[in-house]
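We did not get these values from a lab; they are worked out from the coordinates using the rules stated. This structure is a prediction, so every number in the text was calculated from the model and none was measured. Cβ atoms are built from the backbone, for glycine too; each structure is taken alone.
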Structure 1
Amino acid sequence: MANENSKILTAEKEKQLRRPIEDYVGKIQKKIDSLRAEGTDRVLTLQNDIDGIKRDRVLTKSESEAAIAECRRKLEKAKEVEAQHKDEIAKLISDAENYLKAHFDQEYYQPVKASCEREKEAVKERYNRRVAELKQEHSATVAKLSDHQEIKDENYVHKNRLFDAKMKRDQELQEVKDRKHDAYTYKYHLLDLLRMSKFTFMESQAQKWENYKYSFNRRTFLLQNGLYIAIILIFVMLCIITPIVKNAPLLTYNNVLNVLQQASPRMFLALGVAGLILLTGTDLSIGRMVGMGMTTATIIMHQGINTGSVFGHIFDFTKMPVFGRIVLALVACIVLCTFFTTIAGFFTAKFKMHPFISTMANMLVIFGLVTYATKGVSFGAIEPVIPNMIIPKVNGFPTIILWALAAIIIVWFIWNKTTFGKNLYAVGGNPEAAAVSGISVFRVTVGAFIMAGILYGFGSWLECARMVGSGSAAYGQGWEMDAIAACVVGGVSFTGGIGKISGVVVGVFIFTALTYSLTILGIDTNLQFVFSGIIILVAVTLDCLKYVQKK
């Protein structure tokens, strides 16, 4: 053990190893700094001065122009000096870089790294010895006691001592980790000074990888990615099992396109409800919105005169141009869905009603109205030319995917690049603080519901085109669970203010692909619900654990 300790570098020994590097590179750095003083440094200073003069509203126009002209005159001289010293500075930097390449790793970093590894082992050994000593002391103490309460107190004290030992071990291991990280990054600190923060691509990647390893935490990683890892493993198993059971591969080009095609309308629904979940809300009426939108779009785009009636009236839109019917169907879907989501949003924002209640009321009202109006019948197929106009297949590629891609881009822009999107995160994170800072919680909440309604309308319209009609009040039943689950699996937290569009997209693809895979494998639909339920439960559990960890 004494021999091992002798191999562990003290802080003073580490400084001694680093001193030749500091001296050599430091001398070069001083020369470079002196050459840059009247050149590069002066250029940067004058450029900042010019920017400051432009922003200065105290100066008159003539004073500003005169000051800028003087600065630019000095700037030209500084650039001339910079150009004169450019080659000399480049040689000095090259000299320092060559020295670092020849000496830093071999003479400094590798000895420090080896010392840190030995010190980690020493820390663990000390901890194990301390635990063994504590257990021995505890056993001896307990053997002398007979009172139940005294034994209970001793157990409590022993547990605290073990915890203190563990905390000390973790602290010492972190110190070792910090020392190793500091030794690695010192090279890039020197390069940063030499090159004025200019790194090559490989150097930047090396620093990112080192920072990732330094900040990596197994618990946090599993909390954030454990579900995805499990789902990937499930898909791998399905890809192995399917060819054995069905004599056909699962992961084919056509199957991937089918998954993307099925996911596209659902993407609109998930993007819509994601904004509500961001506000710690939800929407239970999505499935009924889809049924209403599908029925409406099918009636308007129906092939020939409608065979079913709405409140006893049979509609005939055959006299309208096909394109006009397509546009009318889209507008009708959006208007109807937005109307109902706005009502739910108003009650949620105005009366602080939980979205669970307001959207559940919507769900019942929509289903009741549509079922009563249509007697629950299906309205058949739409004009066969319409799907080819809205979502044609180009060389076998379903362009419905492009509609979903456009929706993803637009919603991403709204969430990340607009004031409304920033307010959405603020209200979801802390509505009281958002209100104090001047954000209208009412407008943001209603706006999120309106945006959701627009997306629901688009999604139901696209689904009608994809399925070539067949709209009925019952269509879309259970889709709200798929949309909400996709958001939760994608990391949109029910605690509010946390979530990314990329997560929503991943969540939709995961659920659609899982359902599609299980269907190909011949798994009963009821068992598919079991799989979905388990995934939702695990996703929400991980989300809650992350929230508790932050608290």
Structure 2
Amino acid sequence: MRLQSIYNIAALCFESGIRDVIICPGSRCAPLTLAFTRYGKFNVRVFSDERSAAFVGLGIAQATQKPVVLICTSGSAAYNFAPAVAEAFFAGVPLIVLTADRPAEWINQYDGQTIFQYEIFGKHVKQSYQLPQEYEHQDNVWNIYKIVTEAIQTSLLPKKGPIHINVPLREPLYPKVNEIITFEAPVQKNEVTHFQSALSIQAKNNITEKIKNAKRILIVAAQGFPSDEERKSLASFSAALNAPILADVISNFHGIENGIHHADTFLGNLAEEQKEKLQPDLLLSFGMSVISKQIKLFLRQKNFTHFHIGEEWPVADPFQSQPQAILTTAENFFQSFQDLKLSNQNTAYLNDWILLEKKAKEKTNQFFTHTEKGEFKFVSDCLQHLPENCNLHVANSMSVRYANYCGITKNNVTLYANRGTSGIDGCTSTVVGHCLAHPEKLNVFITGDIAFFYDRNAFWHHYHLPNLRIVLLNNQGGVIFKLIDGPSDLPEANDFFVAKQKFKAKYTCEENNIEYHSFDHHLPTENFWTSFFEKKNTPALVEFNSDVETNRLIFEQFKKQVIHSIQ
């Protein structure tokens, strides 16, 4: 069969452990579509909007920690995958992107749906591949299998991420009537043995010496999804060395002992002598990004030794501190020092951090106790009433920042946010992917109006999402541009930065069979939250309608009563 080696790509993917496939309808991709649908063992889902589809795939890959296949037709369809591919690259999420293409001789010849697709995602994929456009010669068959196998392994090797395989396909694209597509026995795969790297004796001795000589040890836990063992080993390490752990909300170290979760609240307003007392002489960091601008400013271009723990290379340097890379997992690192019985008797440094954390938490709680309106309070109430063992998703801009200021008190809530590129473009679609991957798990999504309405095609499909709860902050614009320095003081702010809009979510909910609730300025009761989060047969959305100016004034009060009052 002429396309047999193309059809066998599905078999290779299945034998490599892939189970989820996202298909965007098109003609040029017909051989790939037929391969994955007729193989019969994949969870195949169809989405018409490529941009949304790719984010759905990203959400599934996040939830399952396995690569997800994305398939689209030729031309601009491939470009619409780009935002999700970029997010996956920086967030370390494995995607197998298969883009159908015209044969090479027809590119740039005014043929329909032809663009330059090879390496279309540039540096935002771990590797780009081009399949041979002739499929029957045995050397080409061997090459196709080799490329696909290598690509899948590349997506999984540290650090995980997306890969792109461009697939030139000649007509005819469809099998003959009654032609049966078969799949040959999978070709032997090039196995890669994954292992967790251990520290060498020399490296361990060097780090141990630095730890023993340090009097002020600070740990920064950036975005990640820690296992129970990682959490325990970090807590034990921190306790032995009296080391505070800066852990903003996307780190998922909610409630860890010695955790500093409100650093963004108090760091920016401290006197210089106070900041100097908090400066470390040894910094240990792990994970991806941190939300807090204040943490970055506090640590940038200061004089301390910095070890960054992680398997990615080259190592990022968000604190401008020239970190020394320790190429192992955080769990491995902290566990490897358990037997050394390291200790640091300097409790004053930890106590200084804990005292500020306690003040920030108390003043934040007092603020919300006396505040009876606004979306900030609405988010705080929502977080207080989250059910046990749910996933919490937060969109970018103010949603994730509100969550970071409020904090999460329940240890068994896992927070997700698209902080690889920090865009709003596919936040809702990513949550939909999580809902599809684990239908038994409740997914709560806090989002702003611009992010929500921008990604309404997340619901343009026929899949049932009873485990989805959306908490929508509708202030008719982007309130963040009224809060950050710069645009808030410009006369053009309202027209050119805030992006005012007049949509309500009611009609989107009616079109997509989503249970709808609405509150205008006044806050819902505790009974509402209990009912909203309980198990249902349909997704549900609650829309909190307010306005940019009210929310700006409330946040200004928060800064005055909380941020500026902590010394």
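Numbers for the structure displayed
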{"read-out": "Cα extents along the principal axes in Å, for residues 8-247 alone from the coordinates reads 93, 65, 48; which among 1, 2", "value": "1"}
{"read-out": "Value 3.5, calculated as distance in nm of label points 7 Å out along Cα→Cβ at positions 224 and 400, assigned to which of 1, 2", "value": "1"}
{"read-out": "Comparison of 1, 2 by distance in nm of label points 7 Å out along Cα→Cβ at positions 376 and 424 - largest value held by", "value": "1"}
{"read-out": "Distance in nm of label points 7 Å out along Cα→Cβ at positions 80 and 336 - highest-scoring structure of 1, 2", "value": "1"}
{"read-out": "Origin of the derived value -27500 (helix-only ellipticity at 222 nm (-39500 (n - 2.57) for each DSSP H run of 4 or more, over all residues; to 500); candidates 1, 2)", "value": "1"}
{"read-out": "Relative contact order in percent (Cα under 8 Å, 6 or more apart) - highest-scoring structure of 1, 2", "value": "1"}
{"read-out": "Given 1.11 for Rg/Rh (Cα atoms, Kirkwood Rh), calculated: source structure among 1, 2", "value": "1"}
{"read-out": "Structures 1, 2, by distance in nm of label points 7 Å out along Cα→Cβ at positions 120 and 296: label with the highest value", "value": "1"}
{"read-out": "Structure with the greatest value (metric distance in nm of label points 7 Å out along Cα→Cβ at positions 208 and 456, set 1, 2)", "value": "2"}
{"read-out": "Label whose coordinates, when FRET efficiency 1/(1 + (r/R0)^6) of positions 96 and 352 (r between Cβ atoms, R0 = 41 Å, to 0.05) is calculated, return 0.05 (choices 1, 2)", "value": "1"}
